[in-house]
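Novice: Have a look at these structures, which come just after this line.
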Structure 1
Amino acid sequence: MKANAENQESESKMDGLKWVVVFALLAAAVVGNYLYSDVSVVLRSSAVVTLVVIAGIFAALTAKGKSVVTFARESRMEVRKVVWPTRQEATQTTFIVLAVTIVMALALWGIDGVMVRLVRLVTGA
């Protein structure tokens, strides 16, 4: 029990250190991109992408990062289970939504016109 608590404490300290490395890498990417503005865009872009990827790897090694990776994998599995509509179903649904939107817009326009006339009648404007 004691060893488990000590292990979790050392992992949390290591997580803190990993997050410091992540933020340092991201800061280096931003500052380096600014300071080396005279270097070609391709080199700067590749350096920024490399630093962001390395920072992402370090972030994925933390406890929160591992939970995010697990969540992403589970989400991907769930998306595979979704039954997507056919093209015909999607088109029909789109036209239904469009028709209802037009009908509601016309209804609200009519109600607004009636309300404006009522207000003019009451206020005498």
Structure 2
Amino acid sequence: MAESSINPFEPLPADSIIYRAILRKQWIDEDTGRIKADAYFLRANELGLSVNLASAYSLEQCANLFRKCYGIASLEVGRVREIGLNVEQDSPDHANITGLPYQEDNLVEAERLAGLLAKRSRIVWKLE
């Protein structure tokens, strides 16, 4: 039986940079200026966490994809894979971080992985 969701894209190289848009102001810690784990929780209707490929967008272009963007966090694909997750490209300029559990299915693991992603990312653009 043929698999219905064959991904036409090659796996992203480990040194590829991805951008996570910070769409809620509370995802940035006002005291430290760092991204909070909240930015990396999988929502109920999502199969993966939406990220954009840095190779396809400048920081400003990425921010302008959204009605309201408070910042852009960058992550290296290899650093995502180090913690047992993956980044799967689904279009020429977009990918999803996959392998995260939903909070309602496994809160402890969802919090652990979101925290690790937050620690591995850095804010590279912020709304002034």
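Novice: For log10 I(q)/I(0) by the Debye sum over Cα atoms at q = 0.13, 0.16, 0.21 Å⁻¹, the calculated result is -0.51, -0.77, -1.31, so let me know which of 1, 2 that is. Intermediate values should be presented prior to the final figure.
Specialist: Numbers: 1: -0.80, -0.93, -1.15; 2: -0.51, -0.77, -1.31.
Of the options listed, only 2 reproduces it.
Novice: Given structures 1, 2, which gives the highest value for FRET efficiency 1/(1 + (r/R0)^6) of positions 88 and 112 (r between Cβ atoms, R0 = 25 Å, to 0.05)?
Specialist: Working: 1: 0.10; 2: 0.75.
Between 1, 2, the highest calculated value is found for 2.
Novice: When relative contact order in percent (Cα under 8 Å, 6 or more apart) is calculated, the result is 22; to which of the structures 1, 2 does this value belong?
Specialist: Numbers: 1: 22; 2: 35.
Matching structure: 1.
Novice: Here helix-only ellipticity at 222 nm (-39500 (n - 2.57) for each DSSP H run of 4 or more, over all residues; to 500) has been calculated and equals -5000, so which of 1, 2 was it run on? Show your work: numbers first, answer last.
Specialist: Numbers: 1: -31500; 2: -5000.
The correct label is 2.
Novice: With distance in nm of label points 7 Å out along Cα→Cβ at positions 16 and 48 derived from the coordinates and found to be 3.2, which of 1, 2 does the value describe? Mind showing how you got there, number by number?
Specialist: Working: 1: 3.2; 2: 0.8.
Label of the source structure: 1.
Laboratory data are not the source of any read-out in this text; all were calculated from the coordinates shown. Note that the structure is predicted; figures quoted are calculated from it, not measured. Cβ atoms are built from the backbone, for glycine too; each structure is taken alone.
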